[in-house]
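Just so it is clear, none of the values below were taken in a lab; they were calculated from the coordinates. If you're wondering where the values come from, they're calculated on a predicted model, not measured in any experiment.
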Structure P
Amino acid sequence: MTPTPESPFQYKSDELHCEGVPLAKIAAEVGTPVYVYSRSELERAYKSFDAALEGMPHKVCYAVKANSTLGVLAVLAKLGAGADIVSYGELFRWQKAGGDPGKVVFSGVGKTESEMKAALAAGIHAFNVESEEELYVLDQVAQSMKLRARVSLRVNPDVDAGTHPYISTGLKTNKFGITMEECRELARRASKLPGLEIIGVDCHIGSQLIKTAPFADAIARLVALITDLRSDGVHLTHIDIGGGLGIDYGKGDVVPSPAEYGAAVRDALAPLAALGVTLVTEPGRVLVGAAGALVTTVLFRKRNEAKHFTIVDAAMNDLMRPALYGSFHPMKPVAQPGRPDIVTDVVGPICETGDFFARDRNLPELAQGELLWIGAAGAYGAAMASNYNTRPRVPEVLVSGSTYTVIKPRETYEQLIAGERLA
């Protein structure tokens, strides 16, 4: 197993920094809660993932849903990344950040006709089509625009990725994709539709995968499908294996490195090596997850008959994953880490019992006003934030060496109600 890269968040003289910037400095100048991202980690993660696929024709299409902040998208776009989108809004963001629409694949089970038209007008690379009815609607939309839509048929390979059921996407009980049995016949029919160009097949089996075997299993099924379709006269040039490679959330899981992932993918794709098929991948979490953290301030502490609580100024609306998935995030005090631990629940101010970041967590006893670092929050943190309890969304900061930029200011109360009207 390749050693885990060093985190961009490190203690220097007992004070936690992001790259060369003390987190306490950011908190003092920007306020808390605040998301902090490391530019060097974003760049390192993308380059290592891209390098792992070297020697194979490939496109790395970042899953925008993981973190769609313009400042983050711009870093990846400048590195040459493409994008995996699931709404027109994500395509809009990608283009505003300088991303190339010609490197975009459009996933999702419920694309509207207006989204299809906008994506066709932008000139995206391909649509990942997920049902027979979607296929025929896309054909009609493309014909109405006198265009041909490039299509990859998303199949559901019925592979168990071994992840949380809410983020498993490759089982026959999930809403995603077309059955393997249906896909072969549908591809034959679709290849005759005048508004479509069938270029490939696609699958995505889930998120936070910590083994390479499920990827290899799913790819083997796609390889067999492509081989069968060639015998039917449907020659495909594109195989999209989705994303899903996990990151270390601090629970001791041994996570495959991009290099190990790349080796497994290369072996599984070997039967297609002579056919000139381009590989498309859709990594999200693995590119941005470890690059981000949420920094929050301790408001109060209290103890009842059963529990000790550390109440912070961040809440479930800022970082939804623990409440939604029961997810574990690593936590550290921003200063003086070497103190004795206590067992505490870290909770927010929202009026929901589900508003927690950790339960029964061993942490140094934090004083009122101290800063707490919640790590591995670069993916599905800010992107899933809401205004529940009429809380403004928090600022986002990008650190580069010894400087930082506020890439998204804290939302104001006037911005929060902008567009609302009294009856």
Structure Q
Amino acid sequence: MNRIIRILSALTGAFILTACGDTEKADADSCLWKPFPAISAQEDYPSIGVSAMYAGVNNGCLFMAGGANFPNVPVADGGKKAYYKQIFTKRVSAEDSKWVYAGDLPVTAAYGASISTPSGIVCLGGNNESGAFNSVLRYVISETGLLQKCDSLPQLPCKMDNFAAANNGNVIYVAGGNIDGVPGNRVFCLDLDRLATGWSELSAFPGLPRVQPVLTFQQAKGRNVLVIAGGFCGYTDRNENPEVASDIAVFDLENNTWNIRRGPVSPSQNTIALGGACAIALNDSLSLYTGGVNDSIFLSALNREKEMKIARANESVEVLDSLMRVQRDYLLEPISYYQFNPYTLVYNVASDSWRIAKKDMATARAGAMMVASDEIIYLFNGEVKPGERTADNQMISKTCIRD
């Protein structure tokens, strides 16, 4: 009898250990980034994905609009970039439902910024094949996913593209990007509750002009701050040597002062530059970052673009041909070559500390868009290598991102 009891006890213990192991695995699996329905192919809208779209959440509906890709000929073979104006919506609560075509932007557009505010989704600036623009539009989505309203807000003070935006409720902030065609450091804000006042300019952030940065609004020890990260500045008349930003800048809105802080690093202590990354505020002090280019590989590409511009200006045909062959080879490398950032990062502005929350190649993209509902964070589209987009969408529970 005692032998039987010992055997049963051992089996029971083994079952409990197995059950606990399964539970722990299930908990871990639930905290992975997981696929979320993509937009299916539509008329004049291929299913290869876009980058630099507009996105947001309003009235329980997700919103994706615009963006750009290379639908026919690859960029390495001289393909022409296409821009889109379609708007798609999807109910947050209907996870497995399809995205629905809901209308169009006024023009094809990409490389702007978008913000989810209490009064609607605000789409700002951007560009297309005809150039950049300064328009600001606010979209309201009905609870069934229909476009309910679109109104024009005060235009940006300049034509802007590849910039960053963040908000504190109905107060919107924009920073960096190409400003009237030139990489800039300027920062503007607009209070949607005081539209007659229009846009006001804040103190410019210090250091390198930042094209394709990310911006969040946070609170550090009770003080309202803006955090700008990532970005780069290519070769221009004003900037002889291309640079990729590796630090971050924090702006105290009350003191009107900027402070430079260290950016994130990988487990091997390599810089994570966050150019072309995504960012959202998780709460007052925490912000979440995914994706972005590899700084050293991208800087090499920027320097090659500089050499190509100089060769064209000097009409150095042989030099230009050689550089273009190198550029084509660069664009034909496999996805793994470009080493886009695979880490999901959390920054605590109050303690000035970075933490790696996840590592997942599914989030290693540039030019994607990240938005959040009450409980879920969504990552939409983006490019997985220069010129190549993905239609893949991902999602993760906010509860999985802990400080």
Structure R
Amino acid sequence: MTTDFYDISSLLSDEQRMIRDTVRDFVVSEVLPIIEEHNQAMTFPMDLIPKIGALGLLGPTLPEKYGCAGLDSIAYGLINQELERGDSSIRSFSSVQSSLVMYPIYAYGSEEQRMKWLPKLATGEYIGCFGLTEPDHGSDPGGMVTKAKKVDGGYVLNGAKMWITNGTISDVAVVWAKVDSDDSKSIRGFLVEKGMKGFSAPEMKGKYSLRASVTSELVFQDVFIPDENLLPNVQGLKGPLGCLTQARYGISWGAVGAAIACYESSVEYAKSRIQFGKPIARFQLVQQKLAEMLTEITKAQLLCLRLGQLKNDGKMKPAQVSLAKRNNVAMALDIARVARDIHGANGILGEYPIMRHMANLESVKTYEGTHDIHTLVLGQEITGIAAYE
């Protein structure tokens, strides 16, 4: 059984293969034995954070100067693929820390901010979150109502953010707010630190998806943010949207990992499950399902590899990321549903990863750009007409 049907491994460098295999081994030994227990309990495996940091998986594409690994984009994609093969909650933690916290501090922050935050975020000593989505503003972030008012020595922040991964456990939140205006051009990024007066991050409970992930609300009530905590090098929506492009790239790879997990479980189950005196793998309908699964995974792998090459060359466009995120997440969710069918009644049990991945992918399909919004992004790229304005 192989999910590398087109020998994509031969197109990778030795370093890329080593990184992929190292993360795969980590997931097998450290994540898979405990993730179902955490999923059922709705807890995040905090003890994995320093181990993830020690492997160099946090902010891995950033320079070594800041304690990071300086890897290329394909290696980063493979990291996401293998982490989500374990669980979306683990990939989400890493993705938020890397693409939505460390990336904006590196890309938009001052050198002082980089040196203060990045080395400790890289080891996992510090944890970060990204505050953009609001209770009433998801797909339209420009409509945010969180405001920052300029005062002597800094800003006073008021508002709330919703659906924030890592929020409750974070030491720093990258928060986007409008400054003294209702215009989206006034949006700036702020580093809001744990313990600042008026800042709270209650955890959201009762989820049926991403149960092993920390999901929070961020609440700001007259929070004073000193001038040195303003990200100085970006203004307007291009700041948060630039971060989301980085994260969506990783999600495109991560979804392939979830699909692979469901496919591999299905092949193993079909070979061992006996019905009518023979393994169900001998039945034509089951073989058709497995053939379709492998075909879609292979197409998604090739899509990711090409997208990674474009990113490495500095040629990747946001619309290309939208295509990959849209396709690969929908593909993975479809595969999870077919896998549940192959597993029959056993498919709903925690003994198998199917329902856990399926439920997680329902959230992945929505966050960081819904399936429909990415469809409209592609429609605009094709026609030159924005349908969502």
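General observations
- Origin of the value 24.6, where mean projected area of the Cα convex hull in nm² was derived from one of P, Q, R: Q
- Looking across P, Q, R, the calculation of helix-only ellipticity at 222 nm (-39500 (n - 2.57) for each DSSP H run of 4 or more, over all residues; to 500) that yields -5500 traces back to Q.
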